[in-house]
Structure I
Amino acid sequence: MIDPRPADGVALLLCGDEGVLFSAPRQELHRLNTMGAVIWCYLEDGLAPPAMAGKLETDLGLDAAQATAFVAQALAGWAAAGLLEGGAAPPDVAGSTANPDWPGYPSTAAFVMETHYALAGVALRYRFTDPAHADLVHPVLAHLAAPPGDGPCVDIVGDGARVAVFRDGVACAGWLAADELAPVAKHAAWSAGLLAADYLLDIHAGVAVRGGGAVLLPAPPGSGKSTLTAALVQAGWQFYSDEVALLCQPDFAVRPFPLALCVKDTGLSPVAALFPQVRQLPVHRRGDGKRVAYLPPPPAALRPAESRATVRALLFPQYCAGAALRVQDLPAAEALQRLLGQCLSVARPLDLAAVRGLVGWIGGLRCAALEYGALDDAVAAAARYVEST
């Protein structure tokens, strides 16, 4: 590679001892270790690869072969990622369309029942052609009950043994069996609330608040995130969500998104020890085949839709049966990488100011990987992290 240069719109932001490359055209962030950040700085200074290698020998005490290899590896990776002039072009993003096999909206549907809810300040209207379907859906959303409003309309239309869900006349899924209805109806509320909410990043994370300070629990499914969120709520924390952390500009405060906690049948016992009523709840079948119950949060744990809480700590949980508590502090760049690995959506294109704010924000947080086998230990650890900032 001759005289490599950064691609237009790519900038380096320092994050602790490491770095983050932000590509505005590609809407991507890339973590750099200390060596990578140093080489990128040489690149920004206009050095050719041999001069970069020479600087590594002088500045970091590497031998010539090591320095040359590090430079070549870094430049090749950045070119392949489209971060250098002449590298890979940004990918085309195709718009999604509704599945043509999904049901069309039945204009002759006769609705016999109507309920109203509000999520993240968005009014939701649910209409039913069969009261039995309302009996399946309403308990999942009842804690969000609100006066009638002007928001999206969710229609649940029965056709014999099957049922369809439409939001503003567009199908949300294919034909469903009765035990598949509640997860899709809940998702309709989730998507409507998300579309109208004011936020920057949607992170797949539990969120609980104590004394005005929030702990975020970003983690993939199966990590024990929802169970730990339930334990925090049972310990007196406020409930914002067990799966949706909406981070808002300019200070990356988090707002409530309090859909019912999702409890998989495989994790029923630990949650039942906290909230025995979960054993009496109906079990529903999600589209991924998992069987789940929906536990409404206690009314005292809810906060108004306009509330905001300052994030004090990021804890990345992992439940391991029988494991002793293990808390490992994370460097800011690693925490940012893990956090963005659980990012489900970005409400608007990122710019350099937003990313600079994000990097600065995470640099001021306590961040740790949390492995636990006992909920009491994990709750105590979360309290220590929130109260120590």
Structure II
Amino acid sequence: MIPRHQLAVRSPVRPGALARAAGAALLVDTSHFAPLSAILREQLDARRVTFTDRGTSALVLAMRITAGTGGTVALPAYGCVDLTAAAVRAGVSVRLYDLDPETLSPDLDSLARALGRGVNAVVAVHLYGYPADMDGILEVAGRYGVPVIEDAAQAAGASYRGRMLGAFGDLTVLSFGRGKGITGGQGGALVTRDERWLPAVEQAGATLGVPRAGWREVSGVAVQWLLGRPELYAIPAAIPWLRLGEMVYRPAGEPAVMSAAAAALIAHSLPDSAREVETRRRRAREIEAFASGAPGLFPARPLASAEPGYLRLAVRETAGRGPAPALGIMRGYPRTLAEQPELAPCLHAGERAGTGATALRRTLLTMPTHGALRDEDVRRMGDWVSSTRGAPDRVQPPLPHPSSAATGR
């Protein structure tokens, strides 16, 4: 009997959506793009939605449009390795700003210092479905006259001040990869609200080519549908070369348009997304109930007026518990961006991670919240919470405020 092995994150796919995607690939049917664009424009109060083959491709376009090749962008010092891949492909230089480890949101003093050192654009990232402080980010960016690229790849249905994440930046990046809550196998979008960016976005969109069929997406999601369930996930998880759950740098390709199959998958998965978001929120509340106050375990604190989408539940762990892959409990990103070797040629001299990013790299774990969890899985996570090595500390260790150490100066 195959042991139950929980996924860290999951994007539900219905067989009917998979069948429609196969039909779209067979006919190279592009009819799903227009209704999908209309839905996203309404949700995000947008003027234009440009579909790309990956979320990273959308970020490459956003960097080129706002900063230009050879320009400088500000990135969070802790985040997905795809930020590095996008910066390298876009041909930009990078400055770093720090994060508040308690909220996963930018430290605004550090952000202001990064912008003061000279940047052409700032990328604001919502990590694991936790909203970043968009009011504060926009205020700081406005002070320096810098456009904001809102990276909502991990937004996962979250909202801030009653608006969906993705509805705040000058340009917004969306991702529909396999671990983003709604999936097309792969795919992304660049969302435009401000009229001043429309000509550049339209020009960039004209270079993306025509949609391909997307059989790779169909086959990949079919495998995900078959094996991406706790009863069978132990099989792919045991194959070392798949490197599931690891942060692996993959160079970004030149941006292209989304496939016909991916557009069909996303369009037919959207109706289920609201229900999945509510499931993740319910499970997150259950897990937080026994994690809060546990020795050496500190769940991330959402900002006021923020309603997370909980792509994963983020916790800082200081009492010696390790990851538990069979439970879907995984380390966060193992490096700060300052430690990512592929980013080194892009970094301005002296840029480094701050105290917040370093604390997250050392202590952050993520716990699953998705709809494939059963009550028994939550109970097993409760057993993990109860286990500690060494002398447990019930009091949160003092963290230096991220703004107490300059990032890059």
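The table below gives the values:
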{"read-out": "With volume of the Cα convex hull per residue in Å³ derived as 132, matching label from I, II", "value": "II"}
{"read-out": "Origin of the value 30, 22, 14, where Cα extents along the principal axes in Å, for residues 51-98 alone was derived from one of I, II", "value": "II"}
{"read-out": "With FRET efficiency 1/(1 + (r/R0)^6) of positions 27 and 355 (r between Cβ atoms, R0 = 35 Å, to 0.05) derived as 0.05, matching label from I, II", "value": "II"}
{"read-out": "Label whose coordinates, when Cα extents along the principal axes in Å, for residues 35-122 alone is calculated, return 41, 32, 22 (choices I, II)", "value": "II"}
{"read-out": "Source structure (of I, II) for relative contact order in percent (Cα under 8 Å, 6 or more apart), computed value 27", "value": "II"}
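Just so you know, all these numbers are worked out from the coordinates, no wet-lab data involved. The model shown is predicted, which means the values in this text are computed figures rather than measured ones. Cβ atoms are built from the backbone, for glycine too; each structure is taken alone.
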